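**Student:** Please go over the structures that come below.
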Structure P
């Protein structure tokens, strides 16, 4: 039944793409969205059955791909990624119905969205090199076409597409080379054949394959320094696509690292996983810093994706290092925490990106400095965005808290390991978790406070209205999941344990006891989020009652009332309020050596005297420092080489004959 439901889901995604390409404009969006939703439901049911039962299935067909055929397999690890993509895809499909009324997508965009969704469901189930690479390239191509949806109207979209195309194909080439090396030496291209022969491979070959695939998968996940496409592509993509890219596509980079490193290569050596931890620490801190400094809400969310992917990589790397050291229980706990945070990140980041799209359509801008006062004008969107913000900030009662608590516990208990390098890596991981927690809280206090509270700063914000109901339904689906997993995370833990056992090369013992809360097994540590939430709510109710009671018994009831966020002033204007730029200024000063902001102040004086300014223009911009240092010199060198190469074909027959003669001489010398 699971196999049939999954295949029906893939077929529904393909049919949705066909409807999007053929139906009239008024019907194609609704038809494609309904079939896409059905595809997500079928895929979720198929993945859920595998996760609950723990039984994997495999299928092969020789009639689709020539020579190799198509090989599919769904085990608990791949089923978890399919289920996460299906939930985000269902929310994005519902959201797309109302979103289309604002943006009027083209026939190509309507067809590519379900095709992209189908590829996200297909990649984790691919069980051979050929099937995996075809699905991977389908995912890259469909997402690229969706990113190019507004390339005629926006130069930024064209630039983002160029960066994304370059990075994703460099990554795909590295993955293909690594998997071909494995398939060649294993004598077969199915993952089962490769895993069966992994013991016969040399350490040098396995290390080379791991490095190649790590580069490729890390580029798709958006890990630093291979992240440069992500803060460009996510803001420029349509909001349903941004939600799928951040909530589902980047997860497949993590899937690839686990599948190759643990399953196909058997766990490897210690330095592999220490490199993954280092990659995660740098990504987490770098992404959190830029998120805290960003005033563009979608760019802020894009950098927070880099941050959270970094935390997931810390957990994956810690799991691999602890497994190599023989700490199977702690390795299982670290990987379970990483997978739990991956699922949570898919939920709250999908909700936040959909909310950012609602803000952009209601106000016409993504700039937080031009928003404000939206809590009164868009109360449902504000509440749903707030749930996503509280979840990503890891407040108790929301899902981000549960997974980050598990990750912290796994790192702290890992100090018992006697390998000095592992202990140092775990210590750095704890420090990164603490730093990014504070920076993430600052970033989303800024997003909520500046974007939704206070007074509107522009006419677009003042005239904003609530978005279409279908858009709210898509956000509400993800927001409700964030609350449910925050209050009762134990509901998901049994399926996460099965996925963890499927992901590790050595079968681990169970790291958690059954229950609605989080109770560690084998090591000390337990927390009941439901009781924490009940205590916090009780304290809030008691404090409110005491304030109301004291107000009735004192002269405070006759006190002058003032507007919230007005600092006690009777006259409050939007120009007096804190902006996103000014809110982030103290952090920028602390981390100025990392962020390196650019300032541009232009003063125009009156014609009569240069001592009296007529207008003052101030621009503040923070570019990606790694892009400027690592990539710009390469781009400039390639551009210079291209300009030089254009001078060569000048139309002279004598020059062409000389080139041919030199080439012939070189060939004869080499052959001799």
Structure Q
């Protein structure tokens, strides 16, 4: 396909157009075109609205035109919700008329998964690129641009008095999800700078809008719902730029599971890619991932209001013992730290609360006496003032003088300047307190889980401000040796490649005969390990071609003969290349280390619990290469296996420093191999006691041609 000519309009022009043409415009709000016209006028769009309808002279009192060619220009944006069979002709007419961009709600394109839909989308893009006209969609729900008072969508969520303006940007592949998020946010008092749904990303894609929002002075924080990225590398460049300018990115991405990958493909014809790698790359750039779109926007509002929480400790307060108990348990289970109140704070609390309740968590039901509303506000102020309390988490159950108590709690907590999250646990009985919280501007959630999700993202944002430094290549000469040949690497070849970069491997010799194996064993020293070598051999133990603890020459000869017979009898593993004679290494723990090149996100390093049960344990962390030492250590710290490495239940700590060195070295190997890397895996790597080092005892790999 030829490169597009210069675009007629930029993202800013699409979100703040001078004129909008509506295809299928109607006075009937039961029709898509009718609702679009209605919402444009209802919400005060100040630009020129051009109804396109060959059967009407006017629509809602506006002059209607039989075609886009007959409408007075220039037309910045046209929105089309016409049948698929008429769509291409309509788009071609827009291109010929000089329209800047078409927002296409029509479905039936690449998201169908069939050849006909893909061909329609190809033709659509071809028409647009030949003219410089931009396409939003197809298969989208349009745009909401509050600053321009423009609701360019047919969704019923626009049945509101006014569109709230705010400083949160929202980009969504799913149109239906975009308007649902908008609706929930509106009800919570959250406004947007712009909401854009992109559907199939046939032309304008997520990164086009993301780049604009990063530069937009009216957007402070950006939320994304992503099914698949057109250009993963471009996205991460944008994420790095957002971090540089201080704009947090929050994201929900489908494709976290195999079922999610299939759903993403069927919905927007996007490939979801490897979520584990994607999540690691996001973490390295401070992108905050979550699993709930509504919670994402609510958390964005918290982060925007409190961009730098003063501490990580959580203070939990509730009018009831049950609420405080559940709150503190859930905070701990979420991996968040419960604040430890200082003696001075406890002393102040003891003046109004009984001793069991005068600590974190606070149960207001244990007050000594006095005005319950006043005590509630007093306790909230005392707890929020503690130096170790960084965030207040109020679990609001029913309480006498409900609205007054709610107001006292919220105002006292907010006065501290620290973040405040309220979980409102009752149903309709708490509608009054919800109204009060909205009036005083206090964030609230309808479940403890939703509140905790926001707390995790708020604290994660705080942690992301102190990300590990960028990687620097270790000092010393560049690794020497010939470049690896294309194809699968045998174990000794894979180990030799890693050893060039300083990764410790077992002492070993590849022997082509039994006599050579005996000589190698004598040089290494008994006992030894003997392994069969064939280029396509992967699972050696499953085939019975690994022999451990060989104590003498006779045992080595017998093992060599048995292994050779097995491998020569199975042509699927390739030609028999001999046996590897290896020292009998030992360690205190088994780890897997590896590198691979992700097709979307480039070179990555993995580390985790190793051994034969690696797939079952599934305790793996991934990070983009190259890594700094701090990033490598943080990667290990996220493993469930970490306590074993750090020393647990009286066991001595293991040589984490040596393991970190190996991870850093493998990261640079991955970078240097570039596009030639397919993967390289070392499993197990034995980790010894601190100061005693590590050693890789098995490895495999593949190099692209």
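Bear in mind these aren't lab numbers, they're just calculated from the coordinates by the rules spelled out. Since the structure is predicted, the reported quantities are computational estimates derived from the model, not experimental observations. Cβ atoms are built from the backbone, for glycine too; each structure is taken alone.
**Student:** If helix-only ellipticity at 222 nm (-39500 (n - 2.57) for each DSSP H run of 4 or more, over all residues; to 500) is calculated from each of P, Q, which structure is the one that comes out at -11500?
**Tutor:** Numbers: P: -23000; Q: -11500.
This figure was derived from Q.
**Student:** Work out the source of 8 here, i.e. which of P, Q gives that when relative contact order in percent (Cα under 8 Å, 6 or more apart) is computed. Working shown, then result.
**Tutor:** Values: P: 12; Q: 8.
Derived from Q, not from the others.
**Student:** Quick check: 3.8 is what I get for distance in nm of label points 7 Å out along Cα→Cβ at positions 144 and 280, calculated from one of P, Q. Which structure matches? All intermediate terms of the calculation are to be shown ahead of the outcome.
**Tutor:** Working: P: 3.1; Q: 3.8.
Answer by label: Q.
**Student:** Given that Rg/Rh (Cα atoms, Kirkwood Rh), derived from a single structure, equals 1.01, which label among P, Q identifies that structure? Intermediate results must be reported in sequence, preceding the final value.
**Tutor:** Values: P: 1.01; Q: 1.07.
Among P, Q, the structure yielding 1.01 for Rg/Rh (Cα atoms, Kirkwood Rh) is P.
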